[in-house]
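Nothing in this text is a laboratory measurement; each read-out follows from the coordinates by a stated rule. For clarity, every value in this text was computed on a predicted model and none was experimentally measured. Cβ atoms are built from the backbone, for glycine too; each structure is taken alone.
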Structure P
Amino acid sequence: MVALQGDLGSGKTAFTQEVGKILGVKENMHSPTFVIEKIYAIDFKNFKRLIHIDAYRLEKEQELLHLGWEEIIKEPENLIFLEWPENVSSIVPERARKIYFKFIDDTTREISFDEAQDKSYE
C-alpha cells in the first residue's frame, strides 16, 4: 500500500496515473474523487489489481470500511494507492509506504518519501 499525501493539485493523481501506465493499465485512469475507488487489472510481479482510492470526501474511516477495506488490504495481489490518507489515518496500515507531494509551480512538484518508514522494510 502506498499512501499519497499533499495539497490539491500537488500531483497525487498524476503520479498514480503514470504508475498505472508503467504497470500496464490500458484504460484511461481518472481521479476517483467522486466514486472513491477505482480498480484496474494489472499483471506485474505478484500484483493483479491496482486499486486507486481517494479519501478526500470521506469524513470517517467507517465510510472506507463499508467499501470492503479490510478485505482489500489483506489481499496480497492488490497494489493500493490511497490519496488523502490523513482522512482515514486510523485504518491505514503502519507499514504503508508514504509519499509526500508539494506544489512548487505550474510545472514543478516536490516529491519526498518517509525515510524512517522505509527503514522498517530492511
Structure Q
Amino acid sequence: MTIKSSSSGTTPRAVATCVEQMREYFSGNRKHFSVALEDYDVTSFQQEVWDALCTIPYGEVWTYGDVARAIKRPRAMRAVGNANNANPWPVIVPCHRVVASNHIGGYGAGGEKVKRFLLEIEGLDY
C-alpha cells in the first residue's frame, strides 16, 4: 500500500502499514496490531503496565486493579491509571480496555466519549 503525502512524496512503509492496520481495526476487521513501535523513554513501571495492556484480549476489559495484580503490584491501581494516561500509542497499546471497578474510568486520548467508541468497536457497551 502506498499513501501519498501532500508535501513530501511517499509515506514511509512503516507509517503506511500502521495506517492500514488502524483502518482495519476501525472497520472491525483487525483485533491485533503487528506494527513496530518507536522507542520511547519510559519508566520500567510504565513498560510493565503497557506490556500487560497488550495481553488484554480484544473485546474484554480489565479494571485498573486487574492490571495492577497482573504486574504483581496489587496496590498500584492509581499508578496504573497514570501509566495509561502516559501511553503514547493509544488503540495499539489498548489502554481503552481498562476501566474503573465502578465506572468507565478516564481516557487521556480523547476522553470518555472516545473510550466508549473504541469499546463499542470491540462489541462492548459501556
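With respect to Rg/Rh (Cα atoms, Kirkwood Rh), for residues 12-67 alone, the largest value across structures P, Q is given by Q. Tell me which structure, out of P, Q, gives -5000 once helix-only ellipticity at 222 nm (-39500 (n - 2.57) for each DSSP H run of 4 or more, over all residues; to 500) is calculated. For helix-only ellipticity at 222 nm (-39500 (n - 2.57) for each DSSP H run of 4 or more, over all residues; to 500), the value -5000 is produced by structure P. Comparing percent of Cα pairs over 25 Å apart across structures P, Q, the highest figure comes from Q. Here distance in nm of label points 7 Å out along Cα→Cβ at positions 36 and 84 was derived from just one of the structures P, Q, and that gives 3.0; the source is Q. Each of the structures P, Q was assessed by relative contact order in percent (Cα under 8 Å, 6 or more apart); the largest value belongs to P.
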